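The structures considered in this document are given below.
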Structure P
Amino acid sequence: MQISADQLLSHLKRGLAPIYFVYGEEHLLVEECTRAIRDAAHAAGYLERQVLTVESGFDWNGLFNSTQSLSLFSERRLIELRLPTGKPGEPGAKVLMEIAARPPADTVFVVSGGKLDKQTRETKWVKALESAGAVIAVYPPEAAQWPTWIRRRMEMQGLRPGPGVVDLLAHLMEGNLLACAQEIDKLAMLFGAAEVGLDDIEGNLSDNARYNVFALADASLRGEPVAVARILDSLRGEGVEPILILWALAREARELSQMAAMVAAGQSVMRVLDTRRVWAKRKPLMSAALKRLSPEAAQDLLRRAARTDRILKGRGAGDVWQELQCLALGMSGLKPSTCTI
């Protein structure tokens, strides 16, 4: 059977399946689902745990023999098989199908892996695991679901997010579930079961460099070239990696390009900001940038970001810091004579 990650806890309360296969591109979510199965198994008396990771030369026959033999230390056991690539190869696929055909007694067998393509999801070994137990495909929350995921996770830690807190975390972390989870864990340690305000978030970010690159992007959106140059020089002096700066600027360039096209098509700036779910604190920044930049100028920013990316990866010639300066200043509305596409 197939169940979603949201259905897993209610499923586990009804009883354990003999086999589980958990996969997805977000390692954090896969691990949390696996942990939930592990905790339920332990509570049900599966006290012995064996963890195996599939690597080059993995002994698949040894795995099969292990599943078919009785546990030496307890009546019930949990076997976790980690499949990082999501592809067991022909020998592994054969063994997994054999295990699915004869699930081991008094054993919960859990396979976990990364993202699977459609072809792999349709293979016989995946279908065999699904028929013998439960398959949980774990998907990261979409952009519209991201604030809900943050709020729910904060509340699970006993935190009460104040006005704007969820929006700020969603903006700063931009879908990076692991970084966001770590930030929430840290806030829970600092404040316990209490309300957390914007000042608490801004004053306790674990990565100040990450926050400063957002200050650079904000200054660019506000149209403050002097501040842009000063912040960029400071980031360079602090040894901040150019890729982190490009990430923040390129994200704004993509948003501006899409929103500028919507405005050019006849939508009002405020309607576009609402449609793109820009949170209230950032609406003045994006509004100012949209009024200052034409769709063509926004496209130029995207091309500049792509060029900078090529230079970072060694696929193009140029000075990455000069390109970053041109990108940030161009976003602020200033185009020095040294900056050409």
Structure Q
Amino acid sequence: MQTEVMEKCDRLVENRNIIYKGFMLEDSLMQILAALSFIDRGETADVKAIKRCRKILRKKHSAFSYLRGNNELFISTKMALSEDPEKYLDDVTEIYEKLQKGKFLGSTYRVLSAVIICDSGKADDSDKVIEKTEALLDGMKAAHPFLTNDEDTCLAVLLAMTEKSTENILSELESTYLEIKNDFMLYNNSAYSLCQVLTTLDGAYKKKCEKTIALFDAFKEAGTKYGKEYELASLALLTDIPMDAKDIVAEVIGTAEYLRTKKGFTFWYMTKQTRLMFAAMLVSESYLDNSATADASVISSTVARVIAQQAAMFVIIATSSAASIASSSSN
């Protein structure tokens, strides 16, 4: 296990513990997301700043707002890390409202999409990004109406911010999906998300697919199955590492085992597959931080955060739905 990877793990755990003490009632994955936001900047978590920003958020948005609820800690953390918290919140709110235009129900995923656009410095170009995003979602729905839904908005935004044209993105995405879908039968939705992430990355789609399958098989050979649900998309992050698949997998498994010894990352807080997902993100970022291509590191870091955010929301929403069903049944 690389020293840099271990240091990233330690910083993440340290920040997670600080966030946990300040926000004990928040979801454990959301605490980790907040901690991840601080290690991106190489900073120590500032609970006081987050709480100040939470007051601003609560003052400007009602308890029924999609910017609050499950998103409250996440949005407050993002505000705390910005130079002007109130402006950041106003920008996110404005972009979210643009994404909501013509839609009846609110959406956690569109909130995350608004954050992605702001964090990428595209707030002033949000109209163009949203227009391209909608075109991509329309194209995805036309090709795969049962695979495309609200959850795809975040990754569609990432695709929209690439320099590839809408036509080229949709063409590459379809070619990638056709190449890879048979390897993940019964997990078509997760496989489609994986293909969306692969399409955000540069390179020939066949080579990216081959590396992805090699990585997935290497995990199985090592006696560790990589998750096929919401975790699967994160596998794409490892394809840019210029190493043999077996060596990459050994690094990820070693990182996951190291995290397993830390509070907040044990089986009480997350599944083995979720821990592998976070390990894959940390390994990917550590190697790409040392890459000669700075853009590759930035893109990978952004994609990693989006996957982590979506994964956290998927688990929270699924858990809430299960609890609601159980409650209804008992009554």
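No value in this document is a laboratory result; all are computed from the given coordinates. The structure displayed is predicted, hence computed values, not measured ones. Cβ atoms are built from the backbone, for glycine too; each structure is taken alone.
Using the calculated result -23000 for helix-only ellipticity at 222 nm (-39500 (n - 2.57) for each DSSP H run of 4 or more, over all residues; to 500), pick out the matching structure from P, Q. Please list the in-between numbers first.
Working: P: -18000; Q: -23000.
Only structure Q yields this read-out.
When Rg and Dmax of the Cα atoms in Å is computed across structures P, Q, the figure 19.1, 60 traces back to Q.
Here distance in nm of label points 7 Å out along Cα→Cβ at positions 3 and 275 was derived from just one of the structures P, Q, and that gives 2.6; the source is Q.
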